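Scrolling down, you'll hit the structures one after another.
A short reminder: the numbers here are calculations on the coordinates, not readings from a lab. Since the model is a prediction, treat every value here as computed from it, not as a measurement. Cβ atoms are built from the backbone, for glycine too; each structure is taken alone.
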Structure I
């Protein structure tokens, strides 16, 4: 029986962005019961793509990501305000040409290595209409709802137990938040942690 492994492909922000996100997480952390916040065991990142792959294709996935070093180099990333949903609070980033280019490259290359496989949870979630028609179609085609036109680059820095609290904290943080420009310094393959966080890298590559 073929075994599968879920992997999250993520962008690694520079120290400036990490510090801003960590300070926001600390500022928000006393506002109520939370499920996680950025810290030493929850690493700052921006997800590009997340899917399950046959174990036999893992080395090919590593090669796809390593090949990015021959195509891409460090590039700027620009914030676009804060966002909240499902208890998460995070920083949105602009869909710049450089960011969309690497997103599309990885999705197109890595999607082939899924061999059409879907995570089990998606079948029931689609049946229960937890996704929009566009998201459901992306899941069927790419094994992940938030790709291409529905890709929203962001960095979650905290997750609360309930959605209203997350929204309330976001509105408070907006009073002190200022948009900024930083850089993407690398790309990594990570194991998915609790609540979509990242706590362990499988492979990490730094751009030149």
Structure II
């Protein structure tokens, strides 16, 4: 393992990271929070506390898989920034993706704290509410970062321009829907569900890129 190339590590990160992220995301949304009342932070905090073990395990895995995705796209960004088309967009995307990932990991930590320390209930609810707010704001930043990197990749033949363009516009859609979710709480549940579906396209593209990186070596 000591001789494995950075390209192979990036490839495996892009191949496995998004799959694991989506699995953990839907486990939390459909299983752990399946009966929670959307828009009611107290019910989400209570649901997390009721399934503390599952919440902690999926959250840890989710944080690690997000960091794996970050590594993979930092590698792609470095490749594009070395010269040629997409240099400006790739450079712009890196801080957005980095900050978005850091924000998501911090929000995951806050949610875990609320699940593992459910009393007093008011404090746990407040922490979970902060976590949800962080998810909303950093979700916008995260999506904008991926829109930038995907459009940068669309300008390069080696990354399948058409697939990259589709993923880029899906990221723009996710950013817009995330903004709507933050502004209009009545639509938050619907917007979050649609944003979750856009992740499927991004996961498919990441798998494609990950496999391609592994076969290049």
Candidates I, II; distance in nm of label points 7 Å out along Cα→Cβ at positions 109 and 133 computed = 1.8; producing structure is II
With distance in nm of label points 7 Å out along Cα→Cβ at positions 77 and 189 computed for every candidate in I, II, 2.0 is reproduced by structure I
Candidates I, II; Cα Rg over 2.2 N^0.38 Å, for residues 37-140 alone computed = 1.31; producing structure is II
Comparing I, II on relative contact order in percent (Cα under 8 Å, 6 or more apart), the highest sits with I
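Comparing I, II, where is distance in nm of label points 7 Å out along Cα→Cβ at positions 21 and 69 highest? Before the final figure, lay out the partial values.
Details: I: 2.2; II: 0.2.
Top value of distance in nm of label points 7 Å out along Cα→Cβ at positions 21 and 69 goes to structure I.
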Mean count of other Cβ atoms within 10 Å over residues 13-20: greatest across I, II for structure II
Re distance in nm of label points 7 Å out along Cα→Cβ at positions 157 and 173: value 0.5 computed from one entry in I, II; matching entry is structure I
From the coordinates of one of I, II, helix-only ellipticity at 222 nm (-39500 (n - 2.57) for each DSSP H run of 4 or more, over all residues; to 500) came out at -11000; that one is structure I
